[in-house]
Structure 1
Amino acid sequence: MTDSGFFETIYQGADRDRQRLGWTKPGPAPIVTAWLDREPRTPARAMVVACGVGDDAEHLASLGWDVSAFDISPTAIEWARERSSESEVDYRVADLFALPQEWHQAFDLVVEVFTIQSIPPDDTGKAIESIAALVGDDGTLLVSMLTSSDADRGNGPPWPVQPAALDGFTEAGIVVTRKEEASTPYPSVGKLELELRRL
């Protein structure tokens, strides 16, 4: 089970002011909009992992996707529901390491933005396995994260993910179909965006 206290404290302390969250900007993540522009598909079932206040989930829902979304913070989920009172998104409070069995390989699209790096390094492999398990047959997984090969990644979160840990996706039956790397202002830390698919 992950520690919900850290993020719950942050969401509570933000007092519905998203500028105080630090990691979230208005609107869907660039990796989501870029994928939709590049590969328009008939909307199907989508899952947003660690959805926060719901930007990615609401964007997909507005395009006709049947969207589920979860976060470990009850306050984040309350906030997401309040922001979109007419929303059809199925928002739930859930722990990445104890997800409902009904979600196993149930989604055509899974979106994960900056979640894995928020998990302590000892649990990186378990986080990757849990996220991969959401992806259905021929489903797509979008992943955005900070990475670093530096053994000393400091005190997180975030903990930039070591590239070797990404082999966990392959072991879970998910293969990389697109990869984009970018630099960041931080020494020895890069940004990685992956598109993966269960074949």
Structure 2
Amino acid sequence: MFDHIPRCIVDRMTELEQTDARDRSDGTARHQRLRQIPPETGKFIALLAAMALPGHYLEIGTSAGYSTLWLALACRLVNRRVITFEVSGHKAEMARRTFDLARVGDVVDFVHGDALDHLSGYTDVSFCFLDAEKEVYDECYEKIVPSMVSGGLLVADNAISHEQVLQPMLRRALTDSRVDSLVVPIGKGLLLCRRR
């Protein structure tokens, strides 16, 4: 999967990595930055998605589409699609450009809107990557877990870097009898939950 990434995807990933690094170094306002995952997190979620059971693949928080490209690699491998949600108009435009340049329309369904307005419409969720505004993590968690298939995976980013802000959700997940969960020290920390 990682040895034969199409050039159009590699090129867009590289461009987004450079933009993200530049934004972080020049003091771009936090709400305008891409705030995307590092490559090691991308590889990890791609591996998990490639091993996920049949069902809906969701991503909450598209940003400019960097993490979605990693998920697209897995989706092509296992013949699935990922549905990704982004609420910001500026980032939605960047994501559309990413998906066009990387030519991933065959495996990516993009929704410009608040995921919380749509999540109740999905059942049989087998994989979900959550990387949105931290204030919505609790609500997303409570909407996703009941909709997951047994053995389905929920991966939430920033479990270490934003541990204080996410503490209520992390505490809930780590003691929730519906899931087996742990925090994995990859990238900014990932909460990994498997539905029982």
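Each value in this text was obtained by applying a stated rule to the coordinates, not by laboratory testing. Since this is a predicted model, take the numbers as computed values, not measurements. Cβ atoms are built from the backbone, for glycine too; each structure is taken alone.
Here percent of Cα pairs over 20 Å apart, for residues 115-186 alone has been calculated and equals 24, so which of 1, 2 was it run on? Of the options listed, only 2 reproduces it. A value of -7000 for helix-only ellipticity at 222 nm (-39500 (n - 2.57) for each DSSP H run of 4 or more, over all residues; to 500), calculated from one of 1, 2, originates in structure 1. Here semi-axes √(5λ) of the Cα gyration tensor in Å, for residues 19-90 alone has been calculated and equals 20, 14, 10, so which of 1, 2 was it run on? Answer for the origin of the read-out: 1. So mean count of other Cβ atoms within 10 Å over residues 75-82, computed for just one structure, reads 19.5; which one of 1, 2 is that? This value belongs to structure 1.
For mean count of other Cβ atoms within 10 Å over residues 59-66, the calculated result is 17.6, so let me know which of 1, 2 that is. Structure 1 accounts for this read-out. Here mean projected area of the Cα convex hull in nm², for residues 83-146 alone was derived from just one of the structures 1, 2, and that gives 4.7; the source is 2.
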